Structure I
Amino acid sequence: MYYRLLSYLIPFFLIGIVLIAGVLTITNWERVKSGQTQLSKLFLRWIFLGWILATALITLMPASFGNEPQSTLSLIPFQELILNGPGIGYAVIKEGLANILLFAVGGALYMLAVKPSVGRAVLQLGILAVAVEAGQFALGINRISSVDDVVWAVLGTAIGAFALRKRAKQNTRNTAAEVAS
């Protein structure tokens, strides 16, 4: 069902990831040739940038076409959940879980690609979530820009980052040991 709803985004995504791969290859060619950058590191960055592209496409495309663009802003945390409960078919809960899952994947990918601290990952992807919500409001794309989505995104990022915290630290130690020897 969701595939049909998002199928129009697939060509944009495929073109985007090819362009990202090209830009990464061109900008890092000399570093890869000289051995300063590993291909696996570039691949992880490409996957992470692909995640950002997919997130932007999913969240910043209009919710419906043909209607007069409008913006809705919800700055009261969990207002919909408190006033209306979980929604028809638990839609409010499902949307929150989808945001958590989306950003948990992003947090994990960011930890693998960049190896920041968990706090830095949560902060930076939290800023990305705020930018997405601000973009939805500014573009007037028939979506609700909600503080709830930012909260779910930060929670998801923290889950993904914590899940890979030990692995990122171990990879950093291994790299430092290789450089030292």
Structure II
Amino acid sequence: MAHAATAFTVRPFTVEEWPAYRAIRLRALADAPDAFGSTLAAEEALAPETWAARLACSTTSGIDRALAAEANGMLVGLAWAKEDAADASIVNLFQMWVAPQARGHGVAAALLDEAVRWATERGAQAVQLGVTCTNVEALRLYERAGFVDAGVREPLRPGSELMEQRMRLTLPGPAPAARR
């Protein structure tokens, strides 16, 4: 999906882009360490094969969708949508991040829209995500998109004092069959 006014595109990552995916994921973790369940140190320690396999899975599994936002040939955002392991009717959204220089131009909303479009297209009934309770900008983004507080609070990661709240967007069901 192209956005001419803000000159960026949201698209799926391709399998061979794992080095670029690794680079932007590490940038995200360095820029916003309190926004993710993982840490920069943990992800920096991953072998190249792990990064390649992670991205390969997203392009072949049918249950993952790794999304890139690109502007002027540079990656400026990412998001990952994945079918819930326990409930195929739910798609989880994680790794959502936009580079500081691209914030305020609709990149996050476009990544979110594409993830929701993908979830809807595959027949999911809901999209859910976790967001750090103190991340006001992200909370506003998700609320504008129709996500509501699911009433679940838990530590961002083991040992963290930061709390994450779960948010959920109920997707429209399939259109009823036309009556004759």
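FYI, it's all coordinate maths here, none of it is from the lab. For clarity, every value in this text was computed on a predicted model and none was experimentally measured. Cβ atoms are built from the backbone, for glycine too; each structure is taken alone.
From which structure (I, II) was FRET efficiency 1/(1 + (r/R0)^6) of positions 51 and 83 (r between Cβ atoms, R0 = 25 Å, to 0.05) calculated, if the value obtained is 0.15?
Numbers: I: 0.15; II: 0.75.
Attributed to the structure labelled I.
When helix-only ellipticity at 222 nm (-39500 (n - 2.57) for each DSSP H run of 4 or more, over all residues; to 500) is computed across structures I, II, the figure -9500 traces back to II.
Out of I, II, which structure matches 18.8, 63 when Rg and Dmax of the Cα atoms in Å is calculated? Derived from the structure labelled I.
Using distance in nm of label points 7 Å out along Cα→Cβ at positions 35 and 59 as the calculated read-out, with 2.5 as its value, let me know the right label among I, II. Could the numbers behind the result be given before it?
Values: I: 4.1; II: 2.5.
The value was obtained from structure II.
Out of I, II, which one gives 18 for relative contact order in percent (Cα under 8 Å, 6 or more apart) as computed from the coordinates?
On the way: I: 26; II: 18.
Structure of origin is II.
When distance in nm of label points 7 Å out along Cα→Cβ at positions 11 and 147 is calculated for each of structures I, II, structure I gives the greatest result.
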